[in-house]
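Undergrad: Okay, got some structures for you below.
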Structure P
Amino acid sequence: MHTPEESLRRAGLRVTRPRVAVLEALTNRPHSTADTVLDALQGLGGKAVSRQAVYDVLHALTDAGLVRRMLVGNASRYEVDTHDNHHHLLCRGCGALTDVPCAVGSAPCLLPSDDHGFEVEVADVLYSGLCPNCRAVDRSANHTHTHGG
């Protein structure tokens, strides 16, 4: 695993404080929104980073292949791109997002029935359902309503 500084250099990007800070924030909090990253950076103290700077850095890091952007509902979430060909599980109750290995192996692990001439490189899969905690809450709420409690 490379340090943020090494990763930036290997990608041909200048090493700047905001870029390093965003990579560190995403390492510590994968699947973050831009606002979550901004909150993490503001919590570090030091020189403030603007919302626009966070968006600019996320865009640059995504373009360089250091960060992966996922559209989840109507929000973008970001994680350090480890190029390990994994997918995600999303809880539709609490919004938790977790990694799950690809079901088949190397990228792309799924192929469309008709590729329309595309050379498919990656298949992004988002499984959606209820996590164990939300299922327990859901069962408890249904039990209460069913039994007049």
Structure Q
Amino acid sequence: MTLTDIPQIVAIEQEAFTGPWTAEAFVNELTNNHFARYMVMVHDDEVIGYGGMWTIMDEAHITNIAIRYDYRGQGLGKRLLTELQQTAVFFGASRMTLEVRVSNEIAQRLYRKLGFEPAGVRPGYYTDNQEDALIMWAELDSARTESNDEYE
């Protein structure tokens, strides 16, 4: 992800989330946070997805991941998350975590497919409606994440 991608990223944020990040938040992540790793998925010169994480010591924390609405249901989220896992391993992470709305069963199914397991709940985590967040963790196996089997 580069600074020039941010307008397209913000459009996807607004489409995907009830509490979207601002352009300023992404600028800060890309310019001031040395733990931040962000990537985009591009099709025909259009950003159709993106994902971000912080890599701190041996852990990676997914900050956000989204696919443009018209491209959902094609396995692109799985491909993007697998790429984030591979990148996390490259930067030395052996574990990865994320928070997901307790009501977001579609995302939870994807995360479980890629090795994430529930580990707790953050009560009232989402500020738009005070919904709880499910905390999920995955052990990152460098042999598994280097495989292309996840893209099938």
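Undergrad: Just checking, which of P, Q has the largest value of Cα Rg over 2.2 N^0.38 Å?
TA: Largest calculated value belongs to P.
Undergrad: Figure out for me which of the structures P, Q the number -9500 belongs to, where helix-only ellipticity at 222 nm (-39500 (n - 2.57) for each DSSP H run of 4 or more, over all residues; to 500) was derived from the coordinates. Before the final figure, lay out each step's value.
TA: Details: P: -11500; Q: -9500.
Considering all the candidates, the number was obtained from Q.
Undergrad: Out of P, Q, which one gives 16.9 for mean count of other Cβ atoms within 10 Å over residues 109-116 as computed from the coordinates?
TA: Attributed to the structure labelled Q.
Undergrad: Taking distance in nm of label points 7 Å out along Cα→Cβ at positions 69 and 101 for each of P, Q, which is largest?
TA: Top value of distance in nm of label points 7 Å out along Cα→Cβ at positions 69 and 101, among P, Q, belongs to structure P.
Undergrad: I would also like to ask the following. From P, Q, which structure was Rg/Rh (Cα atoms, Kirkwood Rh), for residues 29-84 alone = 1.01 calculated on? The partial results should precede the final answer.
TA: Working: P: 0.97; Q: 1.01.
Structure Q accounts for this read-out.
Undergrad: Using the calculated result 1.7 for distance in nm of label points 7 Å out along Cα→Cβ at positions 5 and 21, pick out the matching structure from P, Q.
TA: Here the read-out was taken from P.
Quick note: the coordinates plus some simple rules give every number you see, no bench work behind them. The shown structure was predicted, so the numbers you read here are calculated from the model rather than taken from an experiment. Cβ atoms are built from the backbone, for glycine too; each structure is taken alone.
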